[in-house]
Structure P
Amino acid sequence: MTCPAWRLRDPGRLLFGSPLRGSYVQVPGMDGELPVPLRGTSAQWSLDMMMAGRWDHTGAEFADEQEGFESNLNYLRTNVETGWAATGNRLRPATFETPGGSTLSADVHCWFVPGEFEAHLWRMTLELRVPAGGFA
């Protein structure tokens with residue numbers, strides 16, 4: 001999600017998985033609690049991003065910036081967003097390259113929340129949900 005056309009603001013948060021669910025058991029007459037296995041839950045992130053209308057994802061320049069915004073948005077809808085064309089559970093395979101160069105993967109649901117235009121950039125939020133709890 002980093003190219004000439006768009007950029008995520010803080011993708012490093014994807015390194016952290018889901019919170020744990022479950023609770024310890026209190027036994028009457030016993031100090032403390034009995035530990036039980038805690039399980040992961042799904043993880044969801046709201047990632048700020050900016051999209052330009054001047055270039056496409058390959059770096060090719062558009063003649064018209066408004067056409068560029070429309071084309072880039074259509075590309076994201078088709079290739080990134082969990083769209084209406086997807087079937088079944090609508091999960092998409094996703095990969096995440098860590099700062100150290102490792103590649104992690106997960107099946108995800110994702111959608112975009114539009115924001116404001118600001119100096120030739122369109123602010124938006126990528127909502128990303130990983131049912132398995134995180135990238136592995």
Structure Q
Amino acid sequence: MGALLDRNRALLARIESPRGPAAEIEALFRRGKAEQLLAGREADGSPFAPLAPSTLRHHEGSTTPLVPHGPASRVISGYRVDVVPEPGRLRVEASWPGISWIRFHQTGTRHMPRRDPGGFRPEDVAAALRLFRDWLMRDG
């Protein structure tokens with residue numbers, strides 16, 4: 001009986017202060033965003049609108065919208081993920097601080113189609129939930 005009580009107390013302590021998997025989950029979402037953008041896709045997997053011929057002429061060698069310099073592109077290097085522990089959950093927030101032009105890609109403009117880099121891929125959300133659940137339900 002004492003072992004069960006100890007296990008439940010440990011579980012309750014983890015629920016009240018779920019800091020454990022925060023760094024892993026942050027890294028998972030950053031990695032997923034880089035993969036998504038390098039593949040030229042929105043979070044739901046649909047492809048970004050192709051680049052205009054005039055843009056292609058100015059950015060020789062790059063055909064992937066938003067990431068003309070690959071992993072060094074600002075849309076990847078400037079992406080921030082914050083995992084905030086709250087009782088019973090982890091709140092995940094993501095943004096591009098200091099990159100004001102990202103909003104034009106999220107909505108599109110008269111001269112540029114919408115290429116929304118925001119959101120989380122379903123597979124990343126599922127992996128984060130597994131990490132959280134495995135950490136929460138571990139022994140000890």
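In this comparison of P, Q, the computed figure 28 for relative contact order in percent (Cα under 8 Å, 6 or more apart) is attributed to P.
Ranked by mean count of other Cβ atoms within 10 Å over residues 21-28, structures P, Q are led by Q, which has the greatest value. Structures P, Q were shown, and helix-only ellipticity at 222 nm (-39500 (n - 2.57) for each DSSP H run of 4 or more, over all residues; to 500) at -13500 was computed from Q.
Out of P, Q, which one gives 13.4 for mean count of other Cβ atoms within 10 Å over residues 37-44 as computed from the coordinates? The correct label is P.
Between P, Q, which one scores greatest on distance in nm of label points 7 Å out along Cα→Cβ at positions 69 and 109?
Answer by largest value of distance in nm of label points 7 Å out along Cα→Cβ at positions 69 and 109: P.
Source structure of the calculated read-out (FRET efficiency 1/(1 + (r/R0)^6) of positions 5 and 77 (r between Cβ atoms, R0 = 35 Å, to 0.05), 0.15) within P, Q: Q.
All of the numbers you see were taken from the coordinates with simple rules; none came from a lab. Quick caveat, the model's predicted, so the values are computed rather than measured. Cβ atoms are built from the backbone, for glycine too; each structure is taken alone.
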